[in-house]
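Enquirer: What follows is a set of structures to go through.
Quick note: the coordinates plus some simple rules give every number you see, no bench work behind them. As the structure is a prediction and not an experimental result, all values here were calculated from the model. Cβ atoms are built from the backbone, for glycine too; each structure is taken alone.
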Structure 1
């Protein structure tokens, strides 16, 4: 691969990571405004990265953050079947470790109104 193409690829990856971190930061603010207590960000649980681990109303919440630039997307199209399966397994492990209830939420950001959609207890 030519050096110029490698630089372009790494620049695109850097922009993607910057956008992901920014979107996660917006989500933290969004969830705090809704009364969630943010416990950890970008935390690994049994080899699976959890974007946000939060707590609200005696329930642990595993939050997956997604952002899309194109047409309207719902959570079923934003999260793959394999990813959903892994996240559900993490939710079960969190509930078992904390001896409390746990659920999976997905926060989806998009470039048009409504900018953010919060899907609870997926």
Structure 2
């Protein structure tokens, strides 16, 4: 029962923390928040939940910042530098940077970033 309370507390803190997705439209932000909530719900260990949620929120903020750079049409070198905070896997970096040439809707980039973040968390 205490794990549910702990998870509940983390979920509430994610829902109350607007800085996680600050700068994104609600629809785009919702993808990131939903990802965070799903990760917390499926996390199996009570002891490490606080550390896990800290890393999770940090990754979500990184995804948000990359999405904002894409949304604002920022220079690719800036996006690449920020992306390196998400993962140091050069193949994933090259693959994602290649996606940027496709002029996809922002939510598709967010979806791709969250898939990459799944492997890092």
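Enquirer: One of 1, 2 was used to calculate Cα extents along the principal axes in Å, for residues 26-97 alone, giving 41, 29, 17; which?
Expert: Values: 1: 37, 29, 19; 2: 41, 29, 17.
Only structure 2 yields this read-out.
Enquirer: Given 48, 29, 18 as the derived value for Cα extents along the principal axes in Å, which of the supplied structures 1, 2 does it correspond to?
Expert: It must be structure 2, since only it matches.
Enquirer: Percent of Cα pairs over 18 Å apart, for residues 18-65 alone was computed and gave 24; which structure, 1, 2, did it come from? List each step's numbers first, then the result.
Expert: Numbers: 1: 24; 2: 28.
Structure of origin is 1.
Enquirer: When FRET efficiency 1/(1 + (r/R0)^6) of positions 42 and 82 (r between Cβ atoms, R0 = 25 Å, to 0.05) is compared over structures 1, 2, which one is greatest? Working shown, then result.
Expert: Numbers: 1: 0.80; 2: 0.40.
Going through 1, 2 one by one, FRET efficiency 1/(1 + (r/R0)^6) of positions 42 and 82 (r between Cβ atoms, R0 = 25 Å, to 0.05) is largest in 1.
Enquirer: When relative contact order in percent (Cα under 8 Å, 6 or more apart) is calculated for each of the structures 1, 2, which structure yields the highest value?
Expert: 2
Enquirer: Supply the structure label, taken from 1, 2, corresponding to mean count of other Cβ atoms within 10 Å over residues 50-57 with the calculated value 15.5. List each step's numbers first, then the result.
Expert: Details: 1: 18.2; 2: 15.5.
That value comes from structure 2.
Enquirer: Could you figure out which one of 1, 2 the value -24000 for helix-only ellipticity at 222 nm (-39500 (n - 2.57) for each DSSP H run of 4 or more, over all residues; to 500) was computed from?
Expert: Among 1, 2, the structure yielding -24000 for helix-only ellipticity at 222 nm (-39500 (n - 2.57) for each DSSP H run of 4 or more, over all residues; to 500) is 2.
Enquirer: Using FRET efficiency 1/(1 + (r/R0)^6) of positions 58 and 74 (r between Cβ atoms, R0 = 25 Å, to 0.05) for the comparison, can you identify which of 1, 2 gives the largest number?
Expert: When FRET efficiency 1/(1 + (r/R0)^6) of positions 58 and 74 (r between Cβ atoms, R0 = 25 Å, to 0.05) is computed for each of 1, 2, structure 2 gives the biggest number.
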